[in-house]
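Chemist: I've put the structures underneath this note.
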Structure I
Amino acid sequence: MQLYSAVENEAVTSGRAWRLVTDQVMGGLSQGRLLAAELGGRPCQRMHGEVSTANNGGFVQIALDLADDGALDATGFAGLEIEVFGNGEHYNAHLRSADTRLPWQAYRARFLAEPQWHCLRLPFAAFEPHRIDRPLRVDRLRRLGLVAIGRPFQADLGVARVALYRAKD
């Protein structure tokens with residue numbers, strides 16, 4: 001099930017677009033930009049910026065709301081499939097659900113964004129709870145964040161597609 005396609009430049013399920021969030025919302029000094037771009041001949045949303053850990057900061061993120069009316073039910077799916085183009089750095093995928101009420105809570109999976117287009121499969125079982133004691137409930141997904149986090153570095157990540165996949169796919 002496709003959730004986002006850069007060809008349509010919108011979230012398929014919700015009609016919403018990616019938005020940029022940085023640690024500046026809490027006093028950090030990281031800077032970023034989000035723009036519609038073309039990388040390697042493909043349209044995408046591109047997050048570009050500088051992650052700084054100064055002033056207790058440390059992230060640049062693009063976020064996509066997954067459902068208009070509360071939560072997306074991903075029951076029956078094994079995980080997320082994302083098509084990305086990066087700069088050889090590690091990034092995180094953060095899932096938020098109806099159970100994540102505080103801004104620092106999420107379910108996290110780390111991935112390497114190679115400097116060419118590639119399709120990654122991130123099984124829901126790979127998402128680890130961060131500052132939350134509840135297990136991930138895939139029937140209550142609200143938002144996906146692709147995050148440059150935790151250390152000073154130059155972030156440069158393009159995303160062309162996000163989908164749910166089934167174990168048999």
Structure II
Amino acid sequence: MAGVSFTATIFLQGINPYVLVSAARARAIRPEWRKPLQVLARVNGKPEQAWRVNMMPVGNGSFYLFLHETVRTASGTGVGDRVRIELAFDEAYEGGPAHPVPVWFEQALSSNAAAAANWAALSPSRKKEVLRYFAGLKTQAARERNLEKAMLVLSGQAGRFMARSWAQGR
């Protein structure tokens with residue numbers, strides 16, 4: 001795995017374990033990158049197949065590499081441990097929603113032009129977030145309840161949906 005390799009300590013931000021990747025190391029992976037950076041990562045040589053993750057920008061050129069439980073378990077590491085990190089740019093990364101648009105949501109959008117236009121104008125990351133949320137809904141009642149909220153805010157009315165305030169369809 002070509003890229004950068006370094007040692008770092010695992011810290012905690014809220015409930016999320018992470019390693020801070022310096023601006024210099026991030027530039028070595030992808031120069032002048034300011035948005036989430038798609039990388040293949042290994043911690044202490046684990047997992048065998050490098051883990052795909054988006055490093056999140058801090059704002060000063062450095063990035064947070066949040067360490068998912070799967071990687072920490074595979075590497076036998078935890079918060080406070082000093083670890084060996086291997087990172088490489090993920091050339092195979094394809095952005096966009098990972099979950100398909102549910103038929104019931106697509107039908108609702110087709111009958112509401114304002115909501116459809118606001119949905120089309122949302123950033124890919126926001127669409128991905130909404131579709132991931134919809135994919136996790138288990139019951140018909142939950143789908144109906146959340147569809148009603150989604151259509152309300154996407155129609156341009158002020159409201160709360162997915163633990164955030166929406167106004168003018170955003």
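Chemist: If Rg and Dmax of the Cα atoms in Å, for residues 31-126 alone comes out at 18.1, 55 when worked out from the coordinates, which of I, II was used?
Modeler: Numbers: I: 14.7, 42; II: 18.1, 55.
Only one of I, II returns 18.1, 55 for Rg and Dmax of the Cα atoms in Å, for residues 31-126 alone, namely II.
Chemist: Next up: Between structures I, II, where is FRET efficiency 1/(1 + (r/R0)^6) of positions 47 and 119 (r between Cβ atoms, R0 = 35 Å, to 0.05) highest? Can you show the working numbers first?
Modeler: On the way: I: 1.00; II: 0.45.
Checked I, II; max of FRET efficiency 1/(1 + (r/R0)^6) of positions 47 and 119 (r between Cβ atoms, R0 = 35 Å, to 0.05) sits with I.
Chemist: So, one more: Of the structures labelled I, II, one was used to calculate distance in nm of label points 7 Å out along Cα→Cβ at positions 23 and 159, giving 2.0. Name it. The partial results should precede the final answer.
Modeler: On the way: I: 2.0; II: 4.3.
Clearly, the read-out refers to I.
Chemist: Quick check: 0 is what I get for helix-only ellipticity at 222 nm (-39500 (n - 2.57) for each DSSP H run of 4 or more, over all residues; to 500), calculated from one of I, II. Which structure matches? Could the numbers behind the result be given before it?
Modeler: Values: I: 0; II: -10000.
So the calculation was done on I.
Chemist: Here is a further query. In terms of FRET efficiency 1/(1 + (r/R0)^6) of positions 7 and 143 (r between Cβ atoms, R0 = 35 Å, to 0.05), which of structures I, II is highest?
Modeler: Numbers: I: 0.95; II: 0.15.
Biggest value here belongs to I.
Chemist: For mean projected area of the Cα convex hull in nm², the calculated result is 9.0, so let me know which of I, II that is. Kindly include the intermediate steps, with their values, before the conclusion.
Modeler: Details: I: 9.0; II: 11.5.
Structure of origin is I.
Chemist: Of structures I, II, which gives 1.9 when distance in nm of label points 7 Å out along Cα→Cβ at positions 39 and 151 is computed from the coordinates?
Modeler: Details: I: 1.9; II: 4.4.
Traced to structure I.
Chemist: Still on this structure: Determine which structure produced the value 31 for relative contact order in percent (Cα under 8 Å, 6 or more apart), calculated from the coordinates; the candidates are I, II. Mind dumping the intermediate values first?
Modeler: Working: I: 31; II: 21.
Going label by label, the one that fits is I.
A short reminder: the numbers here are calculations on the coordinates, not readings from a lab. Quantities reported herein were computed from a predicted structural model and do not represent experimental measurements. Cβ atoms are built from the backbone, for glycine too; each structure is taken alone.
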